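Once you scroll down, you'll see the structures, which are given as structure tokens.
Only the coordinates and a few stated rules stand behind these numbers; no lab work does. Worth saying up front: this structure is predicted, and the values here are computed from it rather than measured. Cβ atoms are built from the backbone, for glycine too; each structure is taken alone.
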Structure 1
Amino acid sequence: MTTLLEVSGLTRRFGGLVAVNDLSFQINEGEIVGLIGPNGAGKTTVVNLVSGVIRPNAGTIRFAGADVTNQPSHRLASRGLVRTFQSTAVYRECTVRENAERGTFLQCYPGHLAAFLGTPHARAMHKAGRERAAELLAWLGLEHLADTKANALPYGHQKTLGIVIALAAQPRLILLDEPVAGLSAEETDHVRDTILRVRERGISVMVIDHNMRFIKGLCDRLFVSAQGCKIAEGTPEEVLANPQVIEAYLGKAYAVAERQ
């Protein structure tokens, strides 16, 4: 497999608190990798570091063969490294179609002056963005809701729309921060199936979540963070049977339930 993302020795301190400590991992092209761990383990900080929202105190981040350490999030997104957030990051007063089209602006926006003047280049780019947005909505079964405002959608559909916005930016890797938090079992299964379809397009995924049923049914590999350090890595079966992981995160009740 070809390595798409390679993180080495990543460290981030907030005053005297070490949120991420000498963390290393990699994600290959077409792979779905999960990051799990207890609250306060530094998982969202990892995503913020990798996506350029905050800068590390130490370590390197390489994406598609290039050193992208300390690059801001908009430059990483233009390279194909896109993230979502724990909350539903949709434009609530805009329609589903408008949300999807906004996601295309990263690749299909001609610039302020050209957009203001309505140049042929600007019109061509806007047309390409509209077509890409429409294709994504149809692909993920949201085209019948295209004229519905985002704030009128069920929460699960809002989560799916957030993934559509990320896909509209034409990513090579999507970082998903708790994509099924607050969802029902049926909604969770829909989001899982959506992510698996995303991988069919050759897009790699890194996902954080606490829902072990969701994680086990989705990820090729897991790594586990506790107190900012990686304590285990492997297939879901290997990781979730690891005594250190059970003690630090899952608890004895999980181990008992798994044996029954």
Structure 2
Amino acid sequence: MQLRGKKAFISGSTQGIGYAIAQAMLAEGVDVTINGRSEAKLHEAVAQLQASEPGGTVSGIVADLSDAPETEHLLEQLGDIDILVNNVGLFELSPFKDIPDSEWQHYFEVNVMSGVRLSRHVLGGMIAKNSGRIIFIGSESGVNIPADMVHYGLTKAANLALSNGLSKLTRGTNVTVNTILGGPTYSDGVANAVNEIAAAQAISADDMKAAIIGGNTTSLLQRFIDPTEIANLALYLASPRSSATNGAAVRADGGVLTTLI
């Protein structure tokens, strides 16, 4: 993928999609920096990545990206990077009437402002050297807002707008900004939620997974997406091979979306 020697930072990457992207990039010879809120979990993820790719270079920075001062401290340590993956995000099922202002603000800080702050830090340098990639890990929920996750869907719609707007600042350069529209992905967070719901309903996790996907009549894949399948698309968008793709929302949604975008 012509990525050897590049430097990447992936937010929220100690597990799930972010971890899968880190692992895929590390295998391609990218120097990877991952991020998480827990120092213990971060060290564990770094050790696992080093074990999976012994010849690779991987490090970690602890920071809660909902906190502006912590994010600023992270940026001071980050240095020059070639690839930024804005992956960190919160999600949960919650009735609209039960979501207080504080939760709306927290979701916006994590899901939107983290990407604003990180992108603002790296975009100027990328444009100056005429090379770079910014990738937002979005969701089909940003296009088709779920009734039981309105706050999540709204922030993912904001990511789409942010990514598209930033791409216009790259006009005439070799820098690109794109969004991956993921579909139902069996990340660690989703697995935990499925297990909790399954336990509450006294059924197996596998039966719960089948019921969730079976109830989604628009899914063409008819199964959960694996995080590595999102990582494969992120790897392409990070590479020079995607040079003509800019300002795009690229789907890896398993056919869930029924509208053209």
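Tabulated values for the structure
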item: If distance in nm of label points 7 Å out along Cα→Cβ at positions 186 and 226 is computed and equals 0.9, the structure in 1, 2; result: 2
item: Relative contact order in percent (Cα under 8 Å, 6 or more apart) derived as 20 - corresponding label from 1, 2; result: 2
item: At a computed 17.9 (mean count of other Cβ atoms within 10 Å over residues 42-49), which of 1, 2; result: 2
item: Origin of the derived value 0.98 (Cα Rg over 2.2 N^0.38 Å; candidates 1, 2); result: 2
item: With helix-only ellipticity at 222 nm (-39500 (n - 2.57) for each DSSP H run of 4 or more, over all residues; to 500) derived as -11000, matching label from 1, 2; result: 1
